[in-house]
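Pasting the structures here.
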Structure P
Amino acid sequence: MKKIKIFTIGFTKQSAESFFGKLQSAGVKRVMDVRLNNISQLAGFAKKDDLAYFLNSICGIDYVYLLEELAPTKEILDEYRRRKKSGWPDYKRKYVELITYRRVEEKLSREMFDRGCLLCSEDVPDYCHRRLAAEYLKRKWGGIEIEHIL
């Protein structure tokens, strides 16, 4: 089995120039958006349609939205936001249960993740579901290296 590399990145607290430059430098082939809400004005340059355009035009990178596969539910996310860091253990458990229930490892192609980058808003992966998703896929599929682009 060929080893693959999955990247993760968050777009907040950085400029568009830095964001797109980091993706290009890392050699990302596809950005996989795992946000529940990707059309908010707060997303700035990372709003779904704008992001897909910029990724392709600036970097030649594909874009795919994985709402039904890897985004959290509104209920799980809202509960976590109310409790923030103290709610992380519950959020982590519920999110992993959700993607286990969804059987994402059976519905998604391992190959599509090769040099793919899971995108969310959090600037670091410590308390972000993109890290949990990458680690889950690594456990299920094996042969995966994860790199968090900071």
Structure Q
Amino acid sequence: MTRSERLQPVLSVAEEQDRAAALALARCRQRLQQQEARLAELQQYQADYARRFRQGAGDGLGAARLSDYRAFLDRLGEALRQQQALIESIRAECAGLERRWMAARMRLDALGKVSARYHRQELLERERREQAETDERSGYRGLQRGHH
């Protein structure tokens, strides 16, 4: 078995690790985009609700209704903080997955270069052997012709 053939299973594992890491990163980025969109929706909802609150307050709200508005705005503010914390957590996860994918890609690239070098060396060795065999056959025929 040639060196390139012995390296093939290692190269296959590296390719699978690269694919898996790239897929995990893509999924993380997609989750990040979804959560960022959710944050934008919450921010828009908060802005709309605050605007309605200000309009209602201008029209004169009762103490109970005013208290309900403020309590709801507080809950919205907490939801926004939690959403921002979730996004930061996902960003950190994505950064870790990106580092993992980059390491897997570098391993795969390095193994690919080694495999290509082995293939080139094996090709050169095969060409040398074939040339030597051709030279040997030519020399042998030349000797046979010279004796007759």
Structure R
Amino acid sequence: MFEALVDTFHEPLREVLEAAAERLASCEDRAAVADTYRAMAEQLAIVGLAHADTIPLAFQASRQPHEAGKLLRERERQLIEVVVGFTRDVCDRGLLDVEHPRVATLVVYGAVERLFYEFLTGGDLGGHPGVVAQEVVRLFGSSMGFEVSR
């Protein structure tokens, strides 16, 4: 039953990431990469908001040593590998300036997870999740070698 609950948000997250991977594979310039990352961030925020009742439980359970925590950590690892893969690809094609795609992915993932947790628990992030997602992409995008306008 827990696995079915996890699938309700994991599958849409995976679909967003796989769609981003497909779009990034055809990007030919930094602007297209920036647009794809921005769209991905917005779509991830939408999925997160649609599952705002279950994701906080997943945050808590993923840090536990029991089977539920193991399942969540494995699912998280799978999502991270998708992002590492497409980040490495765009870096290899010279469309991002990141020396270590895995490190960059983990930094962004950790920051986004924390921001989303803050939002779900009532923290003041200063705006709508879509606006916050755009700010995250702008901040990280500028550090990765592409500019994202406000």
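Throughout, read-outs are computed from the coordinates displayed, never taken from laboratory work. None of these values were measured; they are calculated from a predicted model. Cβ atoms are built from the backbone, for glycine too; each structure is taken alone.
Structures P, Q, R were shown, and helix-only ellipticity at 222 nm (-39500 (n - 2.57) for each DSSP H run of 4 or more, over all residues; to 500) at -36500 was computed from Q.
Suppose you compute Rg and Dmax of the Cα atoms in Å for every structure in P, Q, R: which one lands on 34.6, 126? Matching structure: Q. When distance in nm of label points 7 Å out along Cα→Cβ at positions 60 and 132 is computed for each of P, Q, R, the one that comes out at 3.7 is P.
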